[in-house]
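As structure tokens, here come the structures.
Nothing in this text is a laboratory measurement; each read-out follows from the coordinates by a stated rule. On a predicted model such as this, the values are computed, not experimentally measured, just so you know. Cβ atoms are built from the backbone, for glycine too; each structure is taken alone.
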Structure I
Amino acid sequence: MTALTVIEHTAVASAASREVLTSRLGAEEYGIDILAVQEIRRYEAPTRIANAAGHLLGVMNLRGAIVPIVDLRRHLGLPAENGIDTVTVVVNVASRTLGLVVDAVSDVVALQPGHIQPCPALGSATDDGFIVALATVDGADGPRLLQLTDLAALLRHL
């Protein structure tokens, strides 16, 4: 990429709205880039794989493709919990298809650049690099904070 195209790309990206799928883990809300989302499925227990990491629940057959299923609660160190709203969000990340189990999804939000703030430095002990920004969105109960995720960084160790 030339310097001019990098500048142009940055200008376009900062001026355009960004659409994210909002998902919930416990009381926290996360934003997943809508372009990475393939589909949202009702949670079904996957087929376990022997000796898999605790956050890797297993695999499922998605129209002939074997897809690993990751429990984001366990991956982020939260206690495992499946409720009535638990769903699997199938995403495409770095040429891989994965299923992410979340407590719930609510809607797709178009974020304007003015609503997005960089994530503050919290120190190396808490910074895994997957929360890239914070966004304020209007909700029925007033403004709420949305943590914008970098799926490639979140899932780089899988």
Structure II
Amino acid sequence: MTHWTDMTNRDNSGLPDPDQTPEFYEGVLTKRALAWVVDMAVITALTLVAAIVTLTVGFFLWPLFFLAIGALYRVTTLARGSATWGMRLMGVELRSHGGDRFDTPQAILHVSGYYVSMMFVLPALVSIGAMLLTDRRQGLTDLILGSAAINRPS
């Protein structure tokens, strides 16, 4: 696989150019969707464990536990490897506008943007539409932050 830093980029970002290195974006949308399903299963399992450990308090506060554990899981995994466990399984990772892996502040911003966009129907639909229509398959949060999901470089 070609490394994108060897290529000139049309938008002066550090991300791979989708015209010159399309292999970085091939299948990313499907992989990202499958990664989301895996991540939701992991978050559900972690929430179930937390509910049991808290002597069933977590069952009564399930939505709060689910949101908090989900946010912690996503921020931690993105900050440590620029990908959640689901993304790693699918061979996808997030990169910043400069082409770097996410650090903790970027992970917090990305997860916050994800949660805000998922709280309302219109931003969620816009995000899905953007992933279908943009060259880099960027969701709404990615477009705002300048980040993108790419196939993990080998």
Taking distance in nm of label points 7 Å out along Cα→Cβ at positions 71 and 103 for each of I, II, the highest value is that of structure II
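Taking Rg and Dmax of the Cα atoms in Å from the coordinates of each of I, II, which one would give 16.3, 56? Before the final figure, lay out the partial values.
Values: I: 16.6, 50; II: 16.3, 56.
For Rg and Dmax of the Cα atoms in Å, the value 16.3, 56 is produced by structure II.
Looking at structures I, II, which one was distance in nm of label points 7 Å out along Cα→Cβ at positions 31 and 87 calculated from, given that it came out as 1.2? Before the final figure, lay out each step's value.
Details: I: 1.8; II: 1.2.
Comparing all candidates, it corresponds to II.
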Output -18500 (helix-only ellipticity at 222 nm (-39500 (n - 2.57) for each DSSP H run of 4 or more, over all residues; to 500), calculated) maps, among I, II, to structure II
